[in-house]
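What follows is calculated from the coordinates using simple rules that are stated; it is not laboratory data. Remember, predicted model here, so these are calculated numbers, not experimental data. Cβ atoms are built from the backbone, for glycine too; each structure is taken alone.
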Structure I
Amino acid sequence: MLQKEKFELTASTLFGLENVLAEELKALGAEGIETQNRAVKFLSDNELLYKANIQLRTALRILKPIARFKARDQYALYKNIKRIKWEEFLNLHHTFLIKPVVFSPHFRHSKFAAQKTKDAIVDRFREHFNKRPSVALENPDIPINLHIAGDNVTVSLDSSGAPLNQRGYRKSGGDAPLNEVLAAGMIKLSNWDAKSTFIDPMCGSGTLLIEAGMMALNIPPNINRNEFPFMNWQNFDRKLWKELTADVKSNILSAEQVSVKIIGSDINLQQLETTQKNVHKAGLNKLIKLRNKSFSEFVVPASKGKLLFNPPYGQRLRLKQIEAFYAEIGNILKNKWAGFDAWILSCNDFANKSFGLKPAKKIKLLNGQLDCRFLNFPLFEGARKDFLEEKKNKE
């Protein structure tokens, strides 16, 4: 049997989820895994490339590097871009677009760097074919990633196109919805087994609930996306793609095949109606149950499990209000939720102390531009020292 050709890929992610993504890639069979800042490098073949795009829950996009070089000015950038054999990656009928990511004192304007890259590609085609491919600002056939860090330039083919967090189930996000990749990463960081009870008592638009539901039913996050840029690559294997997607779909479970309870609640009825639409769009209305209750009114189920939520951070509340609100959350957790493993995402470090609980874990994450902490509170009856002693004996 011929050995499949291996090539390097880079999967980008959100800060704090690099190790989670690396574990996902390991589970898919990736080799040569190397974590970086907001990214994971790995070795792949076409089959793994296709799987990564439809199955990874914590990846934003999958890039295939095709050239690396150093450049400190526009002339070096142009010259090295023009040397790349672009005719191997796109043809005259393809549209393309340069997507620049620039952190460099040598290139202060990312659009300028993108323009010089576009010029080099176009000039190469004109010299070889007397014609040039066109640029498309929306839905290009071949999106090209230009990454410049200092004088280090990496040129990659973007295999994903639209960011992979855009699953297609969100009809409306409400106020500041969680990024789907962040939500999936939070669930994985909590070590939820996708079998025990999962509750989000302040569910907002329902992103945590939906990501949990997709995990419980083994639904790949992007299995319903019909178009990826890699389908326009010259070596795209359509037969392999059809076989792979058919196999993945055959492993999806129905709500009737699982016994897991996934429950969401929100005090805002209008928000909950939006959540219901998102849940229905995701095909999870038989699995996810919604309640119109405040956190204090929520009836705690007998079955124990994970409690994950993202309470208001205080961006629109005064400090005293948010402190009182967080203190109430802490009291409710202590008095009603014994036996649950609670995880709370918050960016208000000062107000976090108002929970009145000592976190067992504190993980730094970014929610958009907000510097957050993902706090773990194992909830137990009786004294903390007795709980820790019992946990130690079990281990």
Structure II
Amino acid sequence: MRLFERFETPRPLGSGLMLQPTGLAVLEALGLYPEIAALGSRVDRLIGTDARSGRVVLDVGYRPLGREVHAVAVHRAALFNVLHDAVVAAGLPIRTGFTIEALERSGGKQWLRASQGLEGPFDLVVDALGSASPLKVDAKVPSRARPLTFGAIWGTVPWVDRGFRRDALMQRYRKASVMIGVLPVGRQRRDGPELAAFFWSLKPESFETLQAAGIDSWRSQVLEHWPETAPHLQAIRGFEEMTLARYAHHTLQVPAGEGIAFIGDSAHATSPQLGQGANMALLDAAALAGALAEAGSIDDALGEYARLRRWHVRLYQLLSLTLTPFYQSDGQVLPLVRDVLVSAIARVPPVPWLLAAMVSGQLLSPLKALQLETESLREVAV
């Protein structure tokens, strides 16, 4: 086994993310949950308010699924370090500075080609290169990623107690064209300061205009919608401290090809409205590992992997694509429906339970299929 990394020194990209009960169950199976829980911040609710009226229009909690069901928000660097340390501890070799360009086959084996040369042979290649992976052409049914209209800029800022909840992802909306979020993400290391992830939704092509207007102009826009974010904004000294995230949508019909498996965004990418990216990738990895352990051949394992992930992936890809315009679009009607109709029915049983199951990634019971249910999730079957 060998890992390939395009950077000379392995490192994470981005700010914060939410590990849902699905992803946490995979980390628990790997023995990594205690460290993640120590670094991250427990999240029990998702709260969204209207920027003009201050009215709560989204309030989803995990409590309907059970007292101990929750998410853990982490900085990407914390998750990366925990996983990287586990790889190093297991003695797995890492080839750095290797930018994969293509897959080549010979004699029933796979070779990886980069400008630095060829590496191989391999019985199986696992592609985790993301939605822009050059290896997707080798899937059984290739898929081209479709850019989404909206993306976001992300930054890491000090955690601020005043006006914010430690147990919640808090968002503020103005229709669907403005979305601001503050997520407590714990610490990058155990002795580090408490941090938050801050994001501002925008169309990627407008970022240059935003930069040209200057950081103070942008701060004024944000403060107009959410005055309590002033301490966060003061911590962001310039746009160079923000990361522009572009989102795309694609789903491989079969997340495999001859001698290759696709996991994470290589297999399926979409907007982050349900916060499922890292969690789906962890489920993919668990499904693939289980299939390889049980199957008699690589071909059989790839077939079983595709079967295990097929319907859960398709459902969440559809949900994310359908829900995105309610939160990121230029539309007038959808955000009105979100704020009036959805916020009203969200309090009517069994809708709170259904929303919690959806946000937690547990529709269609993926953990049951992978035999990864924890005690607190044993009854969450839909």
Structure III
Amino acid sequence: MFEPLRNPEPDAPPSGRIIPALAALVRPERMVELTACCAELSDLAGLSASEIVLRHGGGLVLVEQGVTGYDQVILTLAVERPNTAVIVISDQLPGHMVRALMKLEASDIVPASAGVEEIIDVAEQLRETQSIQGSGATSKCWAFRGAVGGAGVSTLAIESAFSLARKVGPGKVCLVDLNLADGMTTSFLEAVPKLDLHALTAAPERLDQRLLAAWCWEHADGVSLIAAPRNPDADMLASEQAILRLLDVACSAFEYVLVDMPRHMMPWTKPVLGAVDEVIIISELTVPSLHAAADMCRETDILRSDGNPSKLVLNRMFPKKRFRAEFAVDKAEQAIEREIHTTITSDWDAARTAVNLGKPIADVKPKSALVLDVAAFIDRLLPEGISEVDRKAGKKRRAK
């Protein structure tokens, strides 16, 4: 009954490009336009969301905001077939829909005014992304957030990004600084803040991988950084839709995206914490910090529907050989009734030297206990799918 619409001799678009196969839930007049640029076009009107997932999940799907059932299709695909590539036609997509798109391995948004050529451009980009991810690569997004001020979140996010790049190779890791008003990552790395927050907020749906590349600064060690110039009014500029779109596109461009988040609550904090793959809460081994960390972990876990609890990391621990005026980690776990995932040894001298030189700590003092602790922490976070071949390849690259 719902057979694909086939056009044996279509009037191809001016470029002559054709989309091999597309399933579309759009207005009738747009469906007519699409027949000229699709070798095989399936009309999804009248199908339930479950039927669409069953018949077209894993393929390329185009939906238009305002068409009956468009939202249910996106939500169902995000849960049941996240390997589906989805294009959404919308000028103002609601935040919960953008969050659903973040769960898909490949997605994009085009404005309502988009013509056939622009839809073809996006379709080709998503097909390429699908091909890459289908070969085994899966993007991962980790969020770092401090339970108390001054816990060293930016330092740990930076060191984790560079440690990860040394393991998986250059060009695969991106660090996003969401401390929009007063972020420090660019200062720590002597980087250039290139994110245009005004442009992103004005039209988040226009952001694609090409524009994202223009907003990325790349370190010589192969880590990309996305950060905005420091601006005391920046927190009021960023919308939930803009931030989620930024992370969505970053995840489509990089295998690993690490997010340095502010401690204070923003309109987009909860959606981000609910969507990322891992949430890392940074604290120190003091009574006030532990209580704040335990509360933040519990609050975060409520947001995470995947059942993956947040990870509690204790930073700035004294080296074991030094006198420690603090209580044992196991007693701290008993006190807050929560597992402490990782402890990171303090190395103030190395950290100070690194930021003064604009380098990661590993470039200044490779054998620092802090660097070794971060490396072990990353090993525990890495998905089981990463092969020893990748690790060995990373070692060979560093040896050259």
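What to note about this one:
- When mean projected area of the Cα convex hull in nm², for residues 255-294 alone is computed for each of I, II, III, the one that comes out at 3.5 is III.
- In this comparison of I, II, III, the computed figure 0.90 for FRET efficiency 1/(1 + (r/R0)^6) of positions 31 and 231 (r between Cβ atoms, R0 = 35 Å, to 0.05) is attributed to I.
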